Structure 1
Amino acid sequence: MPKNIFSILVFMVLVSCETNTVRSEFKATNDGFWNKDNTISFTFTEQDTISKNNIFITIRNDETYSYSNLFLIAELNFPTGETIKDTLEYEMSRPNGEWLGTGSGSLKENKLWYKENVVFPMKGVYTIEISHAMRKNGTVDGVMDLKGITDVGFQIEKSK
């Protein structure tokens, strides 16, 4: 009898850990500096043309990041050549300076909404391109090397 209970518990733990994640990938920046001209690209092949998906941009930052927000330019490129381009702003810290996101110590990970309930209309190769668009107040030129962003990623999850 105890063996059966143990087997059932192990099975329940394994089933409860099932995730809706379809794809997740990260790329590191250059020693914690994200150059303005460094567009980070992710390519994936979508096979499911029926299900709805949520797309997230995932940013990892450390304590050297000196801004409370983050401006990004994100492009979603379809197999047909169609492109959807968005300028996005995300909060990275609370007004008191406390970092948002998960993680302990000096590294935080922020899972940021990008697209909700997306149905990929056709099979083929898709590309997500992400670049930062940070500027200091009162300046026209962007921040050349954004310090404190260690990794940039994306994640696709099935919508619930």
Structure 2
Amino acid sequence: MQQITPCLWYDDQAEEAARHYTSVVPNSRITGVTHYTEAGPGTPGAVLTVAFELDGRPFVALNGGPIFPFTEAVSLQVQCDDQAEVDRLWAALLEGGGQESQCGWLKDRWGLSWQITPRILIDLVSDPDRDKAARVTRAMLSMRRIDIRQLLDAAEG
């Protein structure tokens, strides 16, 4: 099967965003940059696309202009192993003007939505004990940044 690569549309900040993301997510790197030519439609020499990897997964950032802004209909979910990782990513992705949302969601300064999700949250809300799962879900619904200790406390009842 061919590889599927998400393309993220930015106004004119694709390289800035890709550099930030690759500095925040481990095992990440910029793999290529293309530039507009004389054929346009952008300014010749300006960055057109930035190919990059986040934790080894490929993405492309495109400077396509202000026509299509991001919405919450698409988000990047990052599963974290512990609270320190949740806190680090949360702070780094909000840096420079991002916005907190609910239930572990945030928008970075470019408007891209992220879900910073502790792995244990998935386990707890999937627990066969439906009362436990409901308590954890209620706790999660009251949070912005997910707090693992609060989830565990809710699981215990």
Structure 3
Amino acid sequence: MSGIDAIDRNIMRQLQLDARVSNTRLAAIVGLSPSACLRRIAALEKEGYIRGYTAILGQSDEKDGIAVIINITLERQTEEHLNKFEAAIRKFPEIQECFLMTGGSDYLLKLEVENAHAFERIHKEILAKLPGVARIHSSFSIRNVLKTRQRKGT
């Protein structure tokens, strides 16, 4: 596969909206036969454009928790320290996303909590015990203004 075209981008967009869509339905949406659609999906997966499928866990919008964005600065930025931190962070399902960053902090973490008390537990039991952490700076969301995934029917 030498590159992607508008149909491939449409396939990926549709799968972002609903990764459980049937191949027959997806093919109809993007204007392909089911077999051609399946071949394109396989090629997109093989080339790394589609790296996996996941379930987004959570409650309804009315029960959404508080998003917490956490900037982590490490004591040292050696490969060994980065690898230790990254291995440790992968052990905790409470941490939904982790980005290696440029700029003022080394990592940006995202998680969602029910309340400040729940975050205090995560801070004490997880964040403060991560290897090589020099500084933790946390920010709480007021509300979500834009979600990247649309709900069915919207």
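Read-outs: derived from the displayed coordinates by stated rules, not from any lab. Here the structure is a predicted model, which is why all the values come from computation and not from measurement.
Summary table below
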item	result
Origin of the derived value 36, 21, 12 (semi-axes √(5λ) of the Cα gyration tensor in Å; candidates 1, 2, 3)	3
Structure from which 15.3, 46 was derived, Rg and Dmax of the Cα atoms in Å, for residues 27-98 alone, options 1, 2, 3	1
Parent structure of the calculated result 18, given that relative contact order in percent (Cα under 8 Å, 6 or more apart) is the read-out and 1, 2, 3 the choices	2
